[in-house]
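Chemist: Down below are the structures I want you to see.
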Structure I
Amino acid sequence: MMSNELTPAAILQRYGRFGVDLSLARIERLLASLDNPQQWVPIVHVAGTNGKGSVCAYLSAVLSAAGYRVGRYTSPHLVDWTERICLNDRSIDADQLRSHLLAVEAAIDPQAETPTQFEVFTAAAWHYFAARRVDIAVIEVGLGGRLDATNVCASPLVSVITSISREHWQRLGPTVADIAREKAGILKSGRPAAVGPLPAAAAAVVAQRAADLSCPLYWVEPAAAVRPGWLCAGLTPVEYPQALLGEHQRINSALAIAALQLLQQQGWQIAPAAIQQGMAAARWPGRLEWTTWQDQWLLIDGAHNPAAAQVLRKYVDQALPQRSITWLMGMLETKDHKDVFAALLRPGDRLCLVPVPGHLSASPVDLAQMAQAVCPELQILQRASLSAGLAAVFADPTELTVLCGSLYLVGDFLGLRSG
């Protein structure tokens with residue numbers, strides 16, 4: 001049993017105060033002190049505004065079904081830090097995570113600039129994957145790409161850019177082209193890349209970057225529906241079941257299929273049966289997921305930016321048209337609140353606003369004023385906590401209740417439910 005002083009969360013808390021500081025210098029120095037474990041780990045590197053996690057889930061599931069030893073690194077977690085590091089889709093054990101975090105901590109040069117929390121954790125992931133001798137790791141970019149702590153491999157097997165829209169503009173730049181320049185930073189000389197449909201300005205930036213690097217670029221279109229529950233996509237068309245909900249999974253799954261086929265071209269043995277088995281087994285919690293709260297149905301989804309909110313609204317309108325909807329929401333202060341509300345809210349809806357615990361949350365009072373301006377014909381409630389919000393919305397339930405606005409809020413809900 002771990003002591004409270006040595007839990008992974010307690011170790012990582014020591015570095016939380018260093019915030020977000022995009023740079024490769026600290027992570028490269030730290031990894032060098034650990035004998036560069038990333039150099040022993042073949043990777044598929046996945047960047048993008050939305051869809052990264054789903055693509056990683058598909059890739060990991062299929063490669064596991066094909067018989068490989070597969071690492072997966074994603075962020076953020078919903079409930080526990082261990083979720084971020086997986087081996088064949090099983091989360092790292094807390095004791096193992098502690099051990100690798102302590103190894104990383106011991107390698108930090110006390111005379112040099114202290115690494116950030118994300119850098120420490122990313123180094124622990126590389127250290128774990130190298131120690132476990134994974135055949136391949138599926139690595140999700142944390143923020144941006146060019147200066148992200150995951151961007152330390154000179155020759156990824158395949159790079160993937162899922163989508164690009166205006167998010168994290170405070171750090172990545174004010175325009176879609178600026179953001180595309182950062183995400184295209186994961187492209188490497190001569191290495192193939194699969195890219196989803198992008199806005200014209202972003203596509204031009206990515207295409208130019210690929211040309212500069214002689215990087216073979218494969219533009220991927222959404223999969224086609226061939227029969228109920230089945231899709232078809234690929235550089236060479238292949239059929240597979242759709243396990244994750246939402247029309248946006250047509251492009252996410254098609255990107256995964258393209259990446260898998262680019263691996264096949266490099267000699268990786270991935271049979272059609274493994275593709276179908278893995279795609280059917282893929283899971284990505286907290287994204288368009290149906291669950292229950294005290295025996296009442298609830299749809300949960302992050303929907304933390306305008307593009308994701310549009311996807312959520314489209315799913316709701318298609319799956320449950322003309323339903324009375326209650327939105328139970330909290331958002332971080334840094335998000336584009338007005339655009340998220342514009343994508344989601346309709347006259348006749350009800351909105352209950354709560355803070356996002358443990359993070360820089362937007363004020364429910366301020367959000368209420370903004371939501372009322374976006375959709376005047378809206379009933380608005382405010383509650384001081386998520387548990388109070390759940391009690392309020394289910395005391396007088398509508399036809400559909402959706403919890404969204406922040407993956408951290410979704411994580412808090414899952415923690416409440418399991419607790």
Structure II
Amino acid sequence: MNLDGIGDWNRTHYTCDLTPEADGQEVTLFGWVQEIRDLGGIRFIIMHDREGTIQITIPKKRIAPEVLAKSDLLQKRFSLAVRGNVKKTNMTPRGIEVIPSALKILSIATEQLPIDITGKTPANIEARLDARALDLTQEKSLAAFKIQHTALNAIRSFLFEKGFLEVHTPRIIASATEGGAELFSVDYFGQKAYLAQSPQLYKEELTLSFEKVFEVGPFFRAEESHTRRHLSEFTSIDIEQAFANGDDVMALLEQVIHHACITVRQSCATELSLLKYKFDAPEVPFKRLTYSQVLDDLKAQGVNIPWGEDIPTEAFRTLGKLYPFFYFITEWPTHAKAFYIKPREDKPEVCEGFDLMWRYIEVVSGGTRISQKELLMQRMQEKGLNPASFKHHLQAFDYGMPPHAGWAIGLERLTMILSGKKNIREVTLYPRDRVRLTP
């Protein structure tokens with residue numbers, strides 16, 4: 001088959017831009033064939049682009065012969081360009097169709113596609129991920145990422161308005177950010193290095209100069225858990241603020257989440273309708289529960305956890321039924337949090353760290369950071385870490401480290417909440433976990 005080039009054609013509209021008011025207007029569209037229906041004397045081509053679909057109608061006896069000949073060759077997923085006139089009609093859901101005057105076939109596709117792109121025959125998640133580039137062309141798959149884009153844009157804009165500066169820290173680091181074994185090691189010109197688990201130490205150091213910073217980027221954890229909410233490579237939205245404590249950044253976080261939810265509800269009505277998902281904008285302030293109160297609530301439900309122990313997933317599921325929206329858990333045992341989280345001065349066995357939960361899922365972790373070098377070194381040792389491994393970070397505390405606090409949002413988990421998706425892999429373009437390294 002001889003393929004056409006774009007030539008001097010330029011897109012005039014996306015499919016969503018066309019309405020019955022455009023009746024009679026000449027348009028140029030680019031997209032792909034989603035479906036073809038041939039009814040003898042008339043052929044219908046459902047064409048889609050990133051914004052939706054439109055019907056291209058070919059009345060065989062009244063169309064130019066060269067257009068009809070090109071349409072005879074079409075199959076699903078062929079990329080094409082259509083030039084024609086918009087026609088008002090009562091025969092399509094949107095009340096319009098396009099009658100082509102010219103058609104270009106720009107590329108072809110295999111006849112046997114690995115998944116049904118119309119979504120009429122659902123495929124399991126593994127089959128979809130194996131053909132991810134094709135899967136993402138489905139409206140419902142694409143909808144979740146439009147929601148993610150809208151939420152991230154809203155968060156960025158909000159932080160800019162609050163005076164935060166966007167930064168970009170290294171992904172290849174010399175020592176573990178938070179300790180533990182969840183590290184991917186790399187050979188860095190003969191030296192052992194690691195992929196960053198978070199930008200934590202760098203963003204703390206940047207409060208010395210920028211005062212208020214945020215970063216959006218990928219981070220890496222050799223995560224052994226293989227659940228619907230864990231990834232080995234994930235996107236984190238981190239902030240750090242000088243001259244602030246945990247309460248200050250919790251208040252900021254509430255505003256950020258509320259703003260993202262409101263923006264998605266207002267801007268993504270089409271995507272939410274497509275996903276058949278509704279959510280209420282959360283009321284602020286969010287409920288605050290202490291770790292001890294959580295243990296009491298669980299005990300009342302017959303779930304007994306000794307003070308100081310981790311809260312397992314099943315216990316969180318029980319808690320999520322009691323608190324089915326956003327809520328904070330504060331005053332965690334100090335030993336349960338990272339070495340840089342500040343212990344309470346009046347009660348050092350608990351700390352100024354917090355988690356923001358949605359039902360049973362942890363979405364955000366944050367807190368007041370330790371700004372005193374000696375206390376930070378003490379906490380490192382308590383965690384089994386060697387302060388010498390953090391030499392360069394500790395140097396920053398000799399230069400007037402301000403009191404500071406921050407948090408980190410898991411973007412994929414937030415997207416699950418905003419889109420109603422139950423599996424984190426559905427809101428990750430190309431997910432990486434224990435068993436998946438491709439595509």
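Chemist: So FRET efficiency 1/(1 + (r/R0)^6) of positions 66 and 122 (r between Cβ atoms, R0 = 30 Å, to 0.05), computed for just one structure, reads 0.20; which one of I, II is that?
Modeler: II
Chemist: Same structure, new question: Of the structures labelled I, II, which one yields 3.3 when distance in nm of label points 7 Å out along Cα→Cβ at positions 266 and 338 is computed from its coordinates?
Modeler: Only one of I, II returns 3.3 for distance in nm of label points 7 Å out along Cα→Cβ at positions 266 and 338, namely II.
Chemist: May I pose another question? Check the numbers for Cα Rg over 2.2 N^0.38 Å across I, II and tell me which is largest.
Modeler: Going through I, II one by one, Cα Rg over 2.2 N^0.38 Å peaks for structure II.
Chemist: Taking FRET efficiency 1/(1 + (r/R0)^6) of positions 90 and 162 (r between Cβ atoms, R0 = 30 Å, to 0.05) from the coordinates of each of I, II, which one would give 0.05?
Modeler: Working through the options, I get structure II.
Chemist: A value of -8000 was computed for helix-only ellipticity at 222 nm (-39500 (n - 2.57) for each DSSP H run of 4 or more, over all residues; to 500); which of I, II is the source structure?
Modeler: This figure was derived from II.
Chemist: A value of 19.1 was derived for mean count of other Cβ atoms within 10 Å over residues 42-49; which structure in I, II was it taken from?
Modeler: This value belongs to structure II.
Chemist: To test your reading of the models, identify which of I, II gives 1.6 for distance in nm of label points 7 Å out along Cα→Cβ at positions 50 and 74 when calculated.
Modeler: Computed on structure I.
Since every read-out is calculated from the coordinates, none of them should be taken as a lab result. Source: prediction; values computed, not measured. Cβ atoms are built from the backbone, for glycine too; each structure is taken alone.
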